[in-house]
Structure P
Amino acid sequence: MPFFNKATGKFDEKKIEEVTVDRQDAMRGRLRTKTPEGNDFIINLPRGETIEQGDIFGPSEKGLYYKIMIQPEPTIKVSLTKRKGQNAIENAVKLGYNLGNRHLEVLIEKDEVFVPVTLGEEKVRRIIELMNLPLKCETVQKVVATSSDGYHPGEHTEE
């Protein structure tokens, strides 16, 4: 079984198999998985390294390369409905403070905040509603890339 401890920069595009993994496995940097074609392999990165969206590992004994795709997950997309005016900055700070104070992980892209619903959608929605801010929320599937500049890990533990 192929075993990889680092991503590769050189590969044959004709021999790539895509593999979808969940973000939690990617964050650990260690996983054993199979491609849709049935090829089994292991990734074991050095401690502290994570598997990122689009990383390519290989080659295997068969000359195959494996491209990692992180599975989209349910998130709540949050955006302020009033982005201009005297309270706009105050509302943005309150949103950030309240999410951070509850140790929720977030992905910030432009004017939107994506909150993974790892605590359960109802619980995350209730936390957001209690902020009493002018917000628009919707549930969307999103790849939460931990290497993104806008990703901020929470330190929340299950209660």
Structure Q
Amino acid sequence: MLRILSKSPSETKNWGKRLSELLRGDEVIALSGDLGSGKTTFVKGLALGLGVSEEYIGSPSFTILNEYQGRLPLFHFDFYRLEDLQDLEGVGFWDYLGQGVVVVEWASKIPMAIPEEALWIHFDFWDSEKRYLSFEGKKGRGKELVEGLSLRSYNQSQF
């Protein structure tokens, strides 16, 4: 696990950009945390890092899914208004897995839908600006991404 303190929304966005550099297009990234904790800000950074114009990036709270085309396809889901696996069937969630980068806000609402090899990122409030971001990948691609971010974090702290 990698836990970092982000001191501002801009820094949270930069962590999304850092992660985007490691992506190859077959990942699932599961986000959890309270309302306003930085999940959408992080996704904006990730999308920017993939070459998506910021004007198009928003929260899919009401639409359930936003699709973006950048260096890799990005499928941004929001489970906030969903209740169960049947709801996921209705939006075609399973069809997107393996077709690009799948990011899920509020993933903890339906955790059984998230593959074992996913990268989980939990957002905790420190104060009104600062957030703790905890990156965890138990196996496969998720674990590789945590290791890659850890290395980048270490290298950044050396300068």
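Given 104 as the derived value for volume of the Cα convex hull per residue in Å³, which of the supplied structures P, Q does it correspond to? Going through each structure in turn, the value belongs to Q. Tell me which structure, out of P, Q, gives -5500 once helix-only ellipticity at 222 nm (-39500 (n - 2.57) for each DSSP H run of 4 or more, over all residues; to 500) is calculated. Computed on structure P.
Matching task: 2.6 is the computed value of distance in nm of label points 7 Å out along Cα→Cβ at positions 3 and 35. Pick the structure from P, Q. Considering all the candidates, the number was obtained from Q. Once relative contact order in percent (Cα under 8 Å, 6 or more apart) is computed for every structure in P, Q, the highest value turns out to be that of Q.
We did not get these values from a lab; they are worked out from the coordinates using the rules stated. Values in this document were obtained by computation on a predicted structure and should not be read as measured data. Cβ atoms are built from the backbone, for glycine too; each structure is taken alone.
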